[in-house]
Structure formats: C-alpha cells, structure tokens
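Each structure below is given as structure tokens.
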Structure 1
Amino acid sequence: MNNILHQINTSTDNPGLTLHTPEDIQKKFTILQKNCQALKNSSINERLKKLKKLEEIILLSRPEIEQALFSDLGKSSFESGVSEIFSTLSEIRSFRKHLPMWMRDEKVPSGLAFLGSESRIIYEPKGLCLIITPWNYPFYLTISHLVACVAAGNCAIVKPSEFTPHTTAVIHRILAAVFPEDEVTVVNADATVSAQMVQMPFNHIHFTGSTATGKLIMAAAARNLCSVTLELGGKSPVIIDEDFPIQRCIRQIAWGKFLNAGQTCIAPDYILVHERKKDELITGLKRYFTDNFGLTGIEKGVLTSIINQRHFDKLENLLDDALSKGASVSYGGTRDRARLKFAPTVIEIEDLDARVMQEEIFGPVLPVISYSRIDEALDIIHSRPKPLAMYLFSRSDKWLDTMLERTSSGGVCINDTMAHFVQTYLPMGGINHSGIGKSHGYYGFLEFSNQRSVLRSYLPNGITAPFHFPVRRWKERLLDLMIRYL
C-alpha cells in the first residue's frame with residue numbers, strides 16, 4: 001500500500017500526462033478486447049475486492065484529489081468533498097453492498113402456454129466500453145461510471161476531459177493501482193482523437209456532456225450498432241407554487257445553482273415564480289448572496305472558477321445579450337477575467353427569446369421569470385426540449401401531482417435541488433434531448449449489462465411440439481383455444 005500511495009502522492013503541480021495518439025489507443029483497444037472474455041467470467045468476489053481497494057485508495061488519496069480539483073477548477077476542499085469525493089464513495093459502497101444480489105439470475109413467470117419450461121434473465125457484461133467524461137465534475141463522473149462498468153464485468157477505456165489535467169493525472173494513478181492495464185486504461189487525448197475513438201467498434205459508449213456532442217457520438221456509434229448512454233443537459237427549471245413560503249426555498253435554489261459556479265448539468269437554469277412573490281424572491285436571494293459571497297460576489301473567493309476563457313466569454317455574451325433585450329441585473333454581474341471568477345448573477349428576464357433562455361447557461365447566471373397563471377409557466381417549459389431535471393417547490397400534493405402529470409423531465413426534486421442526483425437508489429438520466437439511458441447503482445449496472453433471455457424446456461420434444469409440422473386438426477383446435485384464452 002505504501003508503494004501505491006507513493007505513486008498517487010506525486011505532485012499535481014506537473015501532471016506529466018502523455019498525449020495519446022490514435023495508434024496508442026488502437027493498441028490499448030486490442031489488448032483490452034482480448035481480455036473481455038476472461039473478465040466476463042470473473043467472480044463476484046474478484047469484482048468486490050477491486051471495488052474495496054478502489055474505495056480504500058480514494059480515502060487515502062483525499063488530499064491529492066482535492067488539490068487536483070483546486071488546480072483545475074478552483075474548487076474548495078469542502079465543495080470537492082461534497083460533490084466529488086462523498087458522492088463517488090457512496091456509489092462504490094452501494095455497489096459493494098448490492099452487487100451480489102444484482103448479479104443473480106432472475107427467474108421470470110412462464111404462464112400456462114409455457115408449461116414444461118422455465119425462463120430466466122442472466123446479466124452478462126457488454127464487453128469493451130468507452131467512458132467519456134466532462135470537466136465539471138471530473139473525478140465523480142469518471143469514477144462513478146467506471147464503477148458500474150467494471151462491477152458489471154466489462155473492460156473499459158476511460159477518456160476524462162483534457163481541460164482537467166491535474167485531476168486526470170490523479171485518476172490515472174489511482175486506477176493503475178487498482179486495475180490491470182488489460183482491464184481499465186485511461187487515455188489523454190484532445191477532441192480530434194476523441195472523435196476518432198467513438199468510431200471504433202466498442203460494445204458500449206457512456207458519454208456525459210453537451211447535447212450537441214451527444215448527437216455526434218450517437219451517430220458515430222450507430223455505424224457499429226453500439227449501444228450508448230448519453231447524460232446530457234438542457235434548461236432545468238425551478239417552479240415555485242404561488243402559496244409556497246419564499247424563504248423556505250432561497251437556500252436550496254442558491255446552493256443548487258451556484259455549486260461549482262453553476263457548471264452542473266442539473267443546475268437550476270431559470271426560476272418561474274408567481275408575480276406577487278417575485279420581489280420577495282429576489283430580495284431573499286440578494287440577502288443570501290451578500291451574506292455568503294460579499295457585496296460583489298467574488299471577493300470572498302468561495303465560488304469555483306469558470307473552466308476557461310472560452311466559457312467565460314460565452315457567459316459574458318449570454319448576459320450581455322439578455323441585457324440588450326431588456327433584462328436587468330438584480331444582483332451580481334461582477335467578473336474577474338484574470339482569475340476566471342464570475343459572481344452569482346440574478347437577472348430579471350423580459351424577452352424569452354434572449355439567448356440566456358434558449359441555451360443551457362452552465363454558469364452562475366440565474367434568470368427569474370414571473371407568471372400570473374400556472375399555465376403560463378407550463379407554456380414556457382413546454383416550449384423547450386425536455387430537461388434533465390425539474391425542481392418543484394410546493395406544500396400542496398394536488399399542485400405537485402398536477403405538475404408531474406403535465407410535465408416531463410429526466411428527474412424531479414421536490415422542495416430541494418440536486419439531492420436526487422446523489423441518491424444512488426434512483427436512476428439518473430435524461431429523456432430525448434437531455435439524454436438516453438440511466439446511471440447510478442442498479443440502473444448503472446443494467447446499463448453496462450446485457451440482459452440475456454434464457455428459456456429451458458424440460459419436455460422431450462420441446463414446448464413447441466404441438467405446433468411442429470405436419471399440421472393436424474387437433475393442433476388447429478389447440479391453437480384456437482390458446483388464442484381465445486391464453
């Protein structure tokens with residue numbers, strides 16, 4: 001274990017990453033592909049031992065993980081602990097606890113038409129998988145999806161974001177200490193090489209990122225009839241019931257929006273609040289931000305940095321476009337380009353055609369829109385693609401039931417924000433433009449598994465014997481009875 005720690009404790013000031021070429025990746029692909037059958041036959045105990053070792057090394061490596069996340073994103077150790085390390089360990093522990101049960105063959109009912117046989121589902125690994133993860137939660141999203149992949153018995157090539165090199169270096173050292181190279185390998189490549197990777201004949205591709213890139217990956221995977229899991233994004237709305245006490249949702253919305261400086265796929269993207277509660281909401285948000293982030297929102301250095309200059313420019317452009325279309329800043333708007341700090345910014349929207357209401361913001365800008373009737377709020381939601389998440393604040397079961405019936409989204413969180421994402425017993429995923437497939441716990445295990453149907457007949461001539469050639473009158477009568485009654 002000391003040798004492992006020595007490898008992991010290598011300074012993150014210089015990640016020392018090797019940029020892999022397409023030729024390098026093809027060699028890794030061939031090595032992994034040859035090992036898929038052997039890994040498929042690995043026992044539950046072998047898989048559990050690796051998960052236990054992974055958990056132990058992550059716990060020992062906590063300072064290095066936190067330092068890497070700070071170097072890449074300016075994340076505080078507390079925020080890294082909450083959103084990256086704790087959530088990752090929760091996923092590992094869930095798999096360690098439940099994997100033996102999830103891996104069992106599942107017997108299914110047969111029915112009268114199948115007397116003399118038994119049916120079951122067996123869970124087998126899909127094979128060689130590609131896991132592509134983004135920069136916003138580089139540790140959690142990489143390790144948690146890999147956990148589901150290897151627990152299901154697959155080999156994997158892991159491609160973290162090129163924008164978080166320090167975290168990628170730590171991930172590489174941790175995984176190398178747990179998994180042999182012919183089971184899991186980490187590649188460091190740019191977008192051009194990544195585009196070539198998705199055209200390789202993987203058995204499954206798991207991608208987390210933008211909707212635009214997800215479409216390209218799905219098209220590339222289709223050439224090999226490769227299954228995909230796409231965790232995308234979209235504009236996740238907050239809807240506040242007219243009768244809900246505003247002070248009871250300020251903290252939840254502010255935390256969910258400005259964690260990781262709003263660079264979260266399920267972050268609240270805009271708020272729909274009743275017109276008579278709008279001023280109270282904005283006053284409450286301003287007070288909360290001033291208390292926690294200071295007058296300008298950036299002097300305390302609490303917020304995570306914006307990932308790079310390009311994304312910083314995008315956020316500025318979104319804000320400037322909204323202001324040019326009549327929006328007003330209620331709080332924030334302060335920026336420090338040199339440090340890539342962008343203050344929590346609340347804006348009141350006038351024009352719903354502003355870019356900030358058409359594109360996923362993915363940053364610390366929060367539009368507020370008032371409604372007078374709930375149908376107005378629903379019209380705004382329905383005019384956009386189905387979101388990855390939806391946040392409802394209400395004390396009325398009737399109101400909540402109505403909203404659930406009249407909307408669609410990947411997930412819903414009631415009277416809180418983002419909590420459903422780290423609930424490992426709930427599936428995480430989108431619908432249509434916000435994603436395809438599910439992750440987390442059992443649902444992640446299923447995503448990386450082939451649910452193989454097995455029927456065994458115990459009759460000498462099989463249960464299909466009454467329908468074998470030649471056709472007889474009694475067979476026709478039997479078929480008529482079955483069509484009528486079975």
Structure 2
Amino acid sequence: MRPGMLCWQNPGMHLVKPKMEVAVMMIAACGLCQSPPASPDRPWHSPEERQIARETKRASQAAFPIASSKTYALPELIDLAESHNPDTRVAWEAARAQAASLGIARAELYPTLTAVALAGVNRAEIPFGTEFYRQTVPAFDANLELDYTILDFGARRGRIDAQAARLLETNFGFNDVHRNVIFRVQEAYYRLLNFVGQEAAARASLANAQAVQDASEARLHNGLATLPDVLEARSATAQAQYDLAAVLGLRQIARGDLATALGAPAETAIQVQPLDELHPPDSIGQTVEQAVDRALEQRPDLQQRVAGIRQAQAEQKAARAAFYPKLDLIVDPSAQSLYLQQQNLPWGHTADLTGGFGFSLNWSVFDGGARRNRLAESEANTRRAEAQVSAARDRIEDEVWTAYANSNTAFRQREAAAALLIAATQSYSAALESYNYGVRNLLDVTAAQRVLAQARAADVLARTQVLTALADLAFRTGDAIQASARRPQP
C-alpha cells in the first residue's frame with residue numbers, strides 16, 4: 001500500500017460543503033417557523049395549518065359503495081360497518097401491534113447472535129534505538145458474538161406472560177369495539193326507522209287536519225259553521241305542517257348518524273326497510289338471571305378486566321425474579337487476517353481463528369430498595385385489577401337488569417300504544433262524521449284529531465322502542481358478537 005493512499009482526498013469535496021450548509025440552513029429555517037400563538041386573544045394561523053388541512057383531506061377514508069336505490073336490512077348494514085368503520089381498523093391494528101410485542105418478548109428465550117466485520121489500516125512510527133521506522137498494519141476482523149441467558153429465575157417468562165395477557169386484553173378490546181359498532185348501527189337504524197314511521201304518521205295527521213279544514217270551510221260556505229271554526233281548523237293544519245317539518249329534520253339527522261356509524265360520509269343516502277315489514281318478538285324469551293349469567297360469561301370488557309389480572313400477576317412474577325441472580329453465556333469466535341509492513345522489510349501476513357467463551361453471573365446486591373418497591377407496585381396493581389373486575393361485574397349486572405326492565409316496559413307500552421291507536425282512530429272517525437252531520441262541534445273534531453296524531457306517533461315510537469330495547473339487551477349481554485348467535489333480524 002502506498003503511503004499517499006491514507007491522505008487521499010476527493011477533488012470535488014469542496015463542492016459538497018456549500019450544499020450541506022444550504023440544507024442545514026433550510027432545516028433550521030423550517031424549525032424556526034414553528035412557534036406558539038403570538039397572543040392569547042386571537043386564533044393561530046400559519047402556512048403549516050393549510051398543509052395539515054391538505055394532509056387531513058388526503059388521509060380521509062376511501063368511500064365504499066352504498067346503492068341509494070337499494071333497501072338495506074339491518075344485517076347488511078352491520079356487515080358494512082364491521083368492514084368499513086375506522087374504529088374496527090384501529091382496534092385491529094392495535095391487536096397486531098401487541099402481537100408483535102409478544103413476539104419481541106418471546107425472542108428473549110433464544111440466544112442473541114451478532115456479527116461484526118471490521119477492516120482498517122493502522123500506520124505508526126515505531127522507535128528502535130535512535131531511529132523511527134514506519135509500520136503499516138492492514139487488518140480484517142470478522143467476529144461473532146453469541147449471548148444467551150441460561151437462568152433468570154422466571155424474569156423472561158414473567159415478561160412474556162405479561163405481553164401475552166396484554167395481547168389477550170387487546171383482543172377482547174377488539175371484540176368490544178365490534179360490540180359497540182354493532183350497537184351504534186342498530187341504535188341509529190331503529191332511530192331512523194322511528195323517524196321514517198313518524199314522517200308517515202305526520203303526513204297522515206296532516207291529511208286528517210286538511211280534511212277537517214276542508215269540511216269546516218265547506219260548512220262555512222253553506223252557512224253551517226262560523227269563521228272561528230275555520231280558523232281553528234286552519235291552525236290545526238298549520239300545526240300538523242310544523243310537526244311534519246320537525247320530523248323531516250330529525251329523519252335527516254338520523255340518516256347521517258347511520259351513515260357515520262357505517263364509516264361512510266354523513267350525506268350518504270341510505271334506504272331502510274319500512275317499519276311495517278319488521279316483526280319483533282312478543283316477549284324477551286328469557287329470564288333476567290339467564291341474561292345476567294350470559295353477560296358475565298361473554299362480555300368482552302369484563303374479559304378484558306380479567307386478562308388485566310393475568311398481566312398484573314405476570315409483572316409481579318417478573319418483579320420477584322429481580323431478587324435472584326442472572327446467569328449468561330457469552331461466546332465470541334473471531335476470524336482475523338493481519339498484514340504487516342515495516343520500513344525496509346518485506347510484507348508479513350497471519351490469519352487465525354481466535355475468540356473465547358465465558359459465563360457471566362449478575363446479582364444486584366443493593367439497589368436502594370428499587371426491587372422491593374417494584375414488587376410492592378406490582379402486588380398493588382394485582383389487587384387493583386381484582387377490584388376492577390368486581391366493580392365491572394356489579395356494573396354489568398346493573399346494566400343487564402336495567403336493559404331487561406326497559407325491554408319489558410317497551411313490550412307493555414307497545415300493547416298500550418296499539419290499543420290507543422285503535423281507540424283514537426275510531427274516535428276521530430266518529431267525531432268527523434258527527435261534525436259533518438252537525439251533531440258535534442269543530443272543537444271536538446280537532447281535539448280528536450290531535451289525540452289521533454299523538455296516538456300515531458306513540459304507536460311508531462313504541463314499536464321502535466321494542467326493537468331498540470332488545471338491541472340494548474343484546475348489547476349489554478354481549479350476544480351480538482357471539483359466533484353462535486344469529487344476526488339480528490329487524
């Protein structure tokens with residue numbers, strides 16, 4: 001090797017330095033443009049705000065097809081929500097990340113093998129007597145280092161068990177996200193059904209009010225009614241129009257809520273089945289004790305709490321292992337190739353396999369109480385996790401009890417609303433007929449018309465309340481996400 005090789009420089013290196021300086025200046029300028037708001041009395045605006053807005057628009061979820069002319073049943077919408085709602089994607093990716101964390105923890109059970117290759121040239125002036133002689137040593141070294149923990153008294157197993165419990169928690173959390181998404185779709189679906197039915201009832205009430213108004217105006221034209229009667233009828237018609245407009249607005253909001261629950265834009269048009277095509281059951285078909293038992297057995301949020309006990313116990317095991325020594329095996333074979341050139345002497349060369357192995361025993365004798373406090377912390381976390389399970393059980397039992405009572409109430413209200421609708425319809429028909437014959441006055445007719453309008457709205461609400469109450473009971477018991485459970489049929 002020529003001596004000049006070590007002092008070789010790139011002739012174009014002077015061109016690189018200005019470019020690097022410009023890049024550093026640009027990065028520094030970008031960093032300086034980030035600053036807090038100038039004052040507390042006005043909003044903050046900057047070019048970065050527009051850039052973030054563009055990135056937000058690009059990061060929006062891709063649309064999925066929803067046919068505006070198709071009538072969707074509830075099971076189809078639930079399938080769409082589970083496939084496209086971003087909450088399920090977030091929970092799924094969290095579970096995948098936790099599975100990777102478990103793989104990282106399990107890797108501690110295996111040895112670590114590291115390969116290192118080094119190459120270089122060392123030049124020095126070696127004194128000999130009163131003279132100095134230049135010595136050049138090019139070297140190449142390939143080294144393998146194997147490190148393996150032979151004994152750690154359960155520390156690795158505790159960390160692995162803790163990560164496995166976290167994965168179990170994350171998986172149960174994933175199931176709970178599906179449980180919430182399904183219920184959100186059901187709730188929005190039945191709310192939309194309610195307002196669709198309320199719209200039909202409001203239109204029927206408007207038609208009734210218009211019929212009463214027409215009858216009063218005809219009687220006024222014939223001299224059989226007074227102007228105040230006509231004004232009363234017109235007022236009832238205006239009230240019916242007002243009620244219809246309110247229902248149309250609520251229906252539009254409910255449609256947007258359903259689209260959002262699916263993971264679609266709120267303006268997506270979705271056609272749902274008419275309420276008259278749905279046939280809910282006549283009773284719950286189970287006792288409250290059975291519902292509570294199923295909830296305690298299959299609610300994913302409770303299972304998540306129980307998995308938290310496992311995690312705390314595993315961390316306690318790892319904390320206890322820190323009181324014991326750790327034994328490691330270290331093996332580092334190395335292959336070397338060395339050259340030697342000394343001034344006025346020929347080249348020399350040697351190559352050989354070197355290295356060694358050994359055992360390392362590490363035992364913390366004193367750490368200021370850190371291990372003891374970590375163990376106490378893990379024990380407290382275990383007791384806290386157990387208490388959280390007890391609290392969750394009490395809360396779930398109360399939720400199921402409330403949902404069961406609401407379901408029974410909804411069934412009874414549906415029966416009462418149906419009877420009220422029949423009576424109100426007959427009363428309105430009789431009052432209008434009597435008015436046309438001049439037997440009843442207009443106030444009786446408008447009162448019967450208002451009662452009929454209320455009865456129609458109550459009948460629609462009572463029927464959808466039964467469906468919503470049953471969906472809520474399935475949500476509280478965890479039935480909706482069970483593999484053996486049938487999809488809810490609206």
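Throughout, read-outs are computed from the coordinates displayed, never taken from laboratory work. Here the structure is a predicted model, which means the values were calculated and not measured. Cβ atoms are built from the backbone, for glycine too; each structure is taken alone.
Key figures for this structure:
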quantity: Structure with the greatest value (metric mean count of other Cβ atoms within 10 Å over residues 45-52, set 1, 2); calculated: 1
quantity: If semi-axes √(5λ) of the Cα gyration tensor in Å, for residues 37-100 alone is computed and equals 28, 12, 9, the structure in 1, 2; calculated: 1
quantity: Which entry (1, 2) yields the derived value -13000 for helix-only ellipticity at 222 nm (-39500 (n - 2.57) for each DSSP H run of 4 or more, over all residues; to 500); calculated: 1
quantity: Among 1, 2, which structure scores highest (criterion: relative contact order in percent (Cα under 8 Å, 6 or more apart)); calculated: 2
quantity: Among 1, 2, which structure scores highest (criterion: distance in nm of label points 7 Å out along Cα→Cβ at positions 53 and 469); calculated: 1
quantity: Value 27.8, calculated as mean projected area of the Cα convex hull in nm², assigned to which of 1, 2; calculated: 1
